[in-house]
Every structure is written in structure tokens, then in C-alpha cells.
Structure P
Amino acid sequence: DQPHAIPSHDQIFWFGDLNYRLNMLDAEVRKLVAKKQWDELLNSDQLIKELHSGHVFDGWKEGVINFPPTYKYEINSDRYVGENPKEGEKKRSPAWCDRILWLGKGIKQVSYKRAEIRLSDHRPVSSMLLVEVEVFDHRKLQRALNYTSAAVHPEIFLDEEGDL
């Protein structure tokens, strides 16, 4: 019986620009970023608050964030947008918009970091995960399928590739 929808899978990974921000004034965010006080900033992180409340991604996990916010940078720069304000520029506070979440058993995070690639206004994130997966013996599976098919339709058998 194969899963038919995302929640019916044993293990699920969700990653990308989830667009969650910090509930904190811009000046305070920038001050804490300059001091590299990630824990204090993360206390105001919208996604963390939602995960703890169970309002979204109920039961999902995320690793420990110990890297600078991933958004919003000036392209080809290490400066966050707004450090040198420009006319007509939208004000965006630094935040961890780019995230990696998982749901399921047998998943252990080994690392969670961001890459210093400057081609976008985001810094990409990466994670190394150890994932336990169910391993099955193809021959035993084929024998079981042949037995089941033979019991229902004695004339049907699978070849070595699992084809009829």
C-alpha cells in the first residue's frame, strides 16, 4: 500500500524559503545581528513560535540554528539590505527565511549551516541528516508477489525485473 499524499509518508522533508520573519523592531534586529546574538533573535522567530504552538508543521522538527540570518542581502555582497538605505528600497529586517524541517522517525541531524553564496538576496542553507530507512530483499519481495499473484491468478508470474 503506497502513500498517496504527503502526510501519509513515513518521513517527510520540507525546505526552502519559508518566508518566516522575526517579531522585533528592525533596529533591535540589526543590533543583535551585529553582536551575533542568534539565541536572542531566535526568541522572536515566527517559525519557532509556530512550531512550539503546534499551529503549523505540528510534530515537525528543525535543527539548532547557529548561523547568521539568511535574508535579505544585497546581491554579491555581505551586507544586509537596509544597512546603506537607498531611495525607494523596501525595508527588510534580517531573518532566517530559509529553513529545513523534517517529520518522521529515524531522522537525526548531523549539521545545519548556511553557504556563503552571494548570487541571491538569500544565503542557502544545507543540512546533513542520518535517515533510517526500511531495507527489503528484492528476491523475497518478488517471491511474495509471485505467491500472491499465483494464488489469485495462477497464470501470472513476475520476471527478475518485477515485470509480468
Structure Q
Amino acid sequence: MLTRSNLAWASRLLDDVPVELDQIDRRIIQLLMADGRASYGTIGAEVNLSAPAVKRRIDRLRDRGVISGFTVRVDPAATGWTTEAYVELFCNRSTSGAEVLRRVETYPEVVEAFTVTGDADTLLHVFAADMQHFERVLSQVSAEPFVARTRSVLVLSPLLRRDFLSM
């Protein structure tokens, strides 16, 4: 949905993009970030270009890697996955990031995994249907041979979610 707030955020975000983009490309990206389903014609009306010209520009932005794809965002709570947590993994010394990835990607509840600075080695973003489900997942992850210990933080309520990945 095109909103002033979405467009303002996208505009500020694009100010620091290292790739050379002209004002029309920037505006096209802003519009797509606000509404990834916007038609070429709708975007064209906003930037004073024809639909085919907008399509060519979007194709070029995709070819250059500026736009990496279009996604659908699913609200986990709407599908019954109401428990959200971040789990820090403290791994044994000889554990590689590739080994951690190979194991944690087998858990559908793990939606993101990061190597991080600080005491922990890895940070997992986890969704579960309820606390019992989360506890089972945490127990399974903790039992992985490379995990020395874990520390969890449950999300009470999200304050802000932004999708930077669509850019």
C-alpha cells in the first residue's frame, strides 16, 4: 500500500545507496518498496513514464542487482505461530558457520540465523505456535552437538518491522 510514511522511509533509505541511481530510478524503487504489487502503469503515472519504460528500468535494476526480487510477507501470528523469540547460540570452539547453517536450516521454526559479535556466536530468530512448541524447538537446538549453551529472549510485542530485503 502506498503511504506517505512508507515513501518517506524509502526515500531516506535510498539517500545512502552506493549504486548510481537517477531520480526516476530512486522514485521507482520507493514506489515498489511501498507497494511491490504496483503495476508498471501505476508507477509510470507517478514518474511520468510509459509502462514499457518503467518495465525496462525495473528490468535493468534487477539485472544490476539493485532489486533482488519481490516477496510476499506473511504474518506468522495470522497463521497460528504466535510465539516469537531470539535465541543466542554459544558454540563449541571448532564450529564453523557452515556447520551451524547446515543444522539450523532444518528447523522450519528458525526464520533467520546470523553470526554476531559479542559473547554469542550465532543469533536465531524463531517462531513457534506456543510456548510448548518453542520449548521443544529450543531443546532440540540445544541438543545439537556444536551447541555449548543457549540464551533466549521472548518477544512480547513488535514495535517496528521493516523489510529492507526487498530493495
Which of P, Q yields -6500 [helix-only ellipticity at 222 nm (-39500 (n - 2.57) for each DSSP H run of 4 or more, over all residues; to 500), calculated]: P
Origin of the value 1.00, where FRET efficiency 1/(1 + (r/R0)^6) of positions 124 and 140 (r between Cβ atoms, R0 = 35 Å, to 0.05) was derived from one of P, Q: Q
Per FRET efficiency 1/(1 + (r/R0)^6) of positions 60 and 92 (r between Cβ atoms, R0 = 41 Å, to 0.05), the highest-valued of structures P, Q: P
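Only the coordinates and a few stated rules stand behind these numbers; no lab work does. Not measured: the values here are computed from a predicted model. Cβ atoms are built from the backbone, for glycine too; each structure is taken alone.
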